[in-house]
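**Q** The following blocks contain the structures, represented as structure tokens.
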Structure 1
Amino acid sequence: MTPGSVRAQIEDSLSRLILTSLAVRQFPPSTRTDRGGVTHIGRPQASALALRDVNYEDVYRDLFANEAYDVRMVDGGLLIFQYRFDSDAVLIRHRLAYFPSPVLPSIDEAPGLYDDDELYGDIVARRLVRFPIRFDYAPADHVEGLHPASHLTLGQYEGCRIPVAGPLGPSAFVNFIVRNFYARAYMRHKNKFDRNPPALQRMETISALEARMCHFVHSK
């Protein structure tokens, strides 16, 4: 996994989301290198609200208002891609997050969302409970059996760190979100989402102990 391959997959993912009309606002992946030689990919986060003990509605509202996201989906869901590489182009951290909108856009704001029940009926269902999803890779914070280097957090549970086989590429993350939370749209555009993405080397960082626990295995 390199800065170039990550950027290529983000651009490819944005293209697919735009082509299928799932994205209504998006920003090209930004890349910057700090004085220490660390390369950052992804939009800077204007606020640390997402890490605080506050209501989810406030977290979402803050991210939305500050445009601290990379993609806004048709139902208001926000996707965030953040990667960090050291001066030797080695991945040292990533955060991939999905923040669904706690309140769906109105008919006036997103008429297409309500016009095509066959495509979006599963997204606007009233029975849904919307919660944030985050894939983190933070090897510097690893604690064996407690804090996997690569893990999945569901909701805002502080202790929820489900082991993941290794860091995710942008394409694997986007496909996970679309297949599971925009299932009808995925089935309609399956041929577009199932195309091979730009090449990216898969990394595996899970420990032997974590591999014996319930964990996630991912694609490239």
Structure 2
Amino acid sequence: MRIHQITQKTGKYSLLLICLLIALILFPVLEDYKIGHICLTLWCLISLVTTALTLQDNTHVFRKIVLSGGILFVLVVATLLSQLFGWQIQFIYHWSLPTAIVFFAYIAWIILSSIFKQKELSADELSGAIVVYLLIGITWALLYSYIELLYPNSFSFVSADDLQAKGSALFYYSFVTLTTLGYGDILPVSQFARMVAYLEAVSGVMYTAILVAGLVGHIGNQKHTS
């Protein structure tokens, strides 16, 4: 109920955007500390709950979100307990990473579909478009991490030795690739990793082009009807 009241004031997509931006800003600040990883995991749990509650308008879609999000929630809780008690966390990654990939990709699709069904675009829908763009980067980062988990040394790193450090570096690499900056400090080595990397670059360019075209079309329709 409290989240519903907040979404009425800020907009549901704007609230999701705030959650994602906070996570992306805090991630490089806290990743070097154990307590930082615990805080980020807790924020991930809060974001999952917020995502489910803000997208509950469609009952059919909401059930799927609760099902997939609930499984991911349990896996993230297991990750949190592993961080608190020093348990082996690599086994959990084999389940949590693919689940998170499917969940975030599905959420991005639901939001994007909802936006293009709107006859008029508000500031909240624009926030939703930004949320989708960020989710694309996050989803690909999780995919890179899963590839590195299954096939070690699929990527060449300048300064990353353990799996957690590699995962942090791959988040950075994902957004660099999505925006087609390509600094070159992290390189895909295996053929599969290279294929996934150029698909993300193409997705980033295509999403921007489709989004701009969609916005121009909506603006033109609004002017025509008015």
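**Q** For mean count of other Cβ atoms within 10 Å over residues 133-140, the calculated result is 18.1, so let me know which of 1, 2 that is.
**A** For mean count of other Cβ atoms within 10 Å over residues 133-140, the value 18.1 is produced by structure 1.
**Q** To test your reading of the models, identify which of 1, 2 gives 12.3 for mean projected area of the Cα convex hull in nm² when calculated.
**A** Label of the originating structure: 1.
**Q** Still on this model: One of 1, 2 was used to compute helix-only ellipticity at 222 nm (-39500 (n - 2.57) for each DSSP H run of 4 or more, over all residues; to 500), and the answer was -7500. Which one was it?
**A** Derived from the structure labelled 1.
Throughout, read-outs are computed from the coordinates displayed, never taken from laboratory work. Every value quoted in this text rests on a predicted model; they were computed, and no experiment measured them. Cβ atoms are built from the backbone, for glycine too; each structure is taken alone.
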